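Some structures are shown below for you to check.
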Structure 1
């Protein structure tokens, strides 16, 4: 059974927003840390965004931000328009990848990818990740054999965590989650070594 190849690069992405859904709310910042299949971080990207002129901040989310003053100040520095940042980011992903395939990794992917996909399509006209994302929580559920709702970081082995810590600053969190993903992936590969599909394809 194959559980990945060295032809993929893993783009761990974390976003910060002023509400739960893109369009009605704005993505404030995002960080992206790129890892190889062997767990080495090779590139990083970070941007703070102007709020969308037609969007409205969510009251509950803004109340939460009041408890995270350092992270709030960090994501409001040197903001740029989404129509500038998103095409730049898409071209950066392509340049980093070359012939390798980009895989979007999130925790939870259903939140971070929703915002990123909306912004990439709306402002860059394309997504280099297609419309797929790898969810770390789902991957951990499969490895631990736990119920999805009970698959939380509190239940993860300490060996899965790297040196980085969650700060609600997007790049910090992208690196932390990327380290977590790579450690889970390493454990999966110990249990089921990588096999190349190309070597096992029928000839002729």
Structure 2
């Protein structure tokens, strides 16, 4: 199963067998729309429908007996831009957050050509917050789908649909340097937040980030 966010819509790609074993909460959703084995042009039409009516559909499920083909057909509608980032902790059990474009977020950024996802994740965290970090062994997977990255769709400045897979790693900070937000990337604040006091920040972030933080906390348990 693959879970993808587009605005506030959750898009699930699943095999027919997985659909039969989906969590009970998903089966109960009255606003869940199902399509079986859609063609690429039909997928494109659904994406445009969500884009034109972002509040009309909260959950879309596309199913097929061949998940690889379904995901391949889905990706044909997008330019792929991969990113990597970090779930960064200090010795006080605090999580590193950034404030960008009116939302709390985790530090992350685009993977450059020739970079590994691990190197990109460390580089982006250090550039966006000014701290020095080290990877722990854990790469975070979704608690719900066990996928190795988060996916979300957005519109480029040129009006093209972008599918962004973001790979996440648990990291630790190596120094006590003051945080230094990267203003040129629209980051106006970087902040350490106690894991027990995250609620106000989770109320003003993206659902993908809520998922990542939940996965990170679960990994630490």
Structure 3
């Protein structure tokens, strides 16, 4: 039914697309197989992914974002969903995470790396706060189980918005999300145990901290 609606309409709007936090959360659990404990949603915004992960686990989830207003909205949403006891918020940026060394079992970040001022430094910070054996999933996407029709519309909407900014914006968008770029960033950050997962129009960098 949803696919038929998408085909019959001239243009789908962002508001008509299904949410993707649940499908991304499912991929995080599948790809990362994280230990329960302390999980971090970096660049959490209003907490969409972090709260979806909290609902699927017994872990403490720490939301990190530079926008205190977004964190306030996230905490309000956590309360409404009965998650307030396991969700914490802290203002901060990727390049200087306000977290202790080796304190997190999982770090996820959807969409924020493209806005980090220093991506290599941010990745090193993520590695620093991971516990030995901890895992991170950094990048962007909508999840492998996101409906195919919705993914197509999502890609079209995103591409249209970038194209309106001009050819240089299109080139920057593609370069920022290319496997070659992510591999280069990972190697510059000193990451050895990593892999990539494509999730059009996004991509994920997944890495685990070595157990010494």
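No value in this document is a laboratory result; all are computed from the given coordinates. Model, not experiment: these values are computed from the prediction. Cβ atoms are built from the backbone, for glycine too; each structure is taken alone.
For the read-out Cα Rg over 2.2 N^0.38 Å, for residues 69-172 alone, a value of 1.25 was computed from one structure; give its label from 1, 2, 3. Answer by label: 1. When mean count of other Cβ atoms within 10 Å over residues 13-20 is computed across structures 1, 2, 3, the figure 22.9 traces back to 1.
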